[in-house]
Structure 1
Amino acid sequence: MYLENIVVDAVEPRRLGRFWEEAIGGEKLTDEPDAYETRLTVDGGPTLDLCFQRVPDRPSFPARLHIDLRGAARQADEVARLLGLGASPLDVGQGDAPWVVLADPEGNPCCVMDDRSEYSDTGPIAALPLDSADPDRDALFWSWLTGWVQAPGHPRTLRHPSLRGPLLELCPEPAPKGAGKNRLHLDVRLESGDDPDEVAADIIARGGRAVRHDWGDLPWRVYADPSGNELCVLPARS
């Protein structure tokens, strides 16, 4: 299995997708009214697709997964560029933090990070912080699920085995996961030879669960990690 997609619910997928495509310098894959996809390829590291799928309404509950963009020494210039693309300042109580919090055109928080050694070779996305009820436990779960390895960081951080590309940071949650679906989630894809039923059993054994939904007959399976964060397991490519 490998991490393939960052999926974002969007009222206007084209508008939001084009914003993020410009933000990360992505390569357009799909441009349709209900779905927009752009690809981030990190030289020598992972390839991640950002997928924007239509939903009827913007979520009202706090985001449990968000995108941190690399600012480094050009942080102020990057903030100005993103504001020009349609982002807006956002106060989430960060106070006098060394990073800058913005909202994308649909209000999803994103941060432009300061210069840190752990962001070396990440590419434009520095990190993917994910809320966790138990970062130690969830780091083991996500490492098994994605093949990413432990990396330096606080509190628990994973990275592609190349040690390039964004960090996946398991962060102590400010509150338990509610009943609503996360506005951003991650997809992993099976590889040839992976047995979907064995993977399903392993997800349950490692503290995850299958998610019952009313989203129609999907060609992939929907689960939640041990902290309740939704994820999808996509079939192997033929």
Structure 2
Amino acid sequence: MRFAVCVFPGSNCDYDTYYVIRDVLGKDVSFVDYTVGKLHGYDCVVVPGGFSFGDYLRAGVIASKTPLGNAIAEFAHRGGLVLGICNGFQILTELHLLPGALLKNKNRRFLCKDVYLRVENNSLLFTRKFERGDVIKLPIAHGEGRYYVPEEELRLMEERGQVVLRYCDEDGQTTEESNPNGSVSNIAGVCNRGGNVFGLMPHPERASEDLLGYHHGIIFWHSLIS
């Protein structure tokens, strides 16, 4: 399986992602610069976290207007697997590859902490090594992570299984206290209708080695390559 890791000015999780794919998983991976207009020969494109173009105007919006942004959209429309992490999630919503938008956190502060998540959909290629209802722990680090989608669209997403991850407490309960940023319905990750595009605010690439005190992040990667 061959991966592409997208690089925009301001990306800062690109090397973390590259390291996990190359050194932990032992898979073929290449960096792809934001000036590249075509994506061919890859099985999965990863849009990593960071602050693309300094998050000016709105997080992810400038990156979505680059040649690579257009190439990601074309790749996804051809059925290619696309994973967006944190700022990558924001970029995928700006490209309209995922529904909804990521707004400023409810408390207007940057959040960097561990959170618990409940797996709502384990039928995706990204999540198939989990069981539905699994409670996992991953780190977050974002200032604009409050997921929003209109109520009617949310209802349709629920029916289609597009809600993939929810913030919860250690027991799997989705409470207001366990929702770090005020996301609607405690949503932390969603997919498109085709299931080939997945975006999440937490960072699995930062939680992929036992040395770091985590083991849930690597399961996303093993789901993809299994």
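Taken together, the values in this text are just the output of simple stated rules run on the coordinates, not laboratory data. If you're wondering where the values come from, they're calculated on a predicted model, not measured in any experiment. Cβ atoms are built from the backbone, for glycine too; each structure is taken alone.
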Note: semi-axes √(5λ) of the Cα gyration tensor in Å at 26, 21, 18, derived from one of structures 1, 2, originates from structure 1
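Rank structures 1, 2 by FRET efficiency 1/(1 + (r/R0)^6) of positions 36 and 92 (r between Cβ atoms, R0 = 25 Å, to 0.05) and report only the one at the top, that is, the highest.
Numbers: 1: 0.45; 2: 0.90.
The structure with the largest value is 2.
State the single structure among 1, 2 that was used to calculate FRET efficiency 1/(1 + (r/R0)^6) of positions 68 and 148 (r between Cβ atoms, R0 = 30 Å, to 0.05), giving 1.00. Walk me through the intermediate numbers first.
Values: 1: 1.00; 2: 0.70.
Comparing all candidates, it corresponds to 1.
Who wins on mean count of other Cβ atoms within 10 Å over residues 44-51 among 1, 2, i.e. which is largest?
2
Of the structures labelled 1, 2, which one yields 3.4 when distance in nm of label points 7 Å out along Cα→Cβ at positions 116 and 156 is computed from its coordinates?
Values: 1: 1.7; 2: 3.4.
Derived from 2, not from the others.
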Matching 40, 38, 25 (Cα extents along the principal axes in Å, for residues 28-131 alone, computed) against labels 1, 2 points to structure 2
If you rank structures 1, 2 by Kirkwood radius over Cα pairs in Å, for residues 84-187 alone, the highest one is 1
From the coordinates of one of 1, 2, distance in nm of label points 7 Å out along Cα→Cβ at positions 60 and 164 came out at 4.5; that one is structure 1
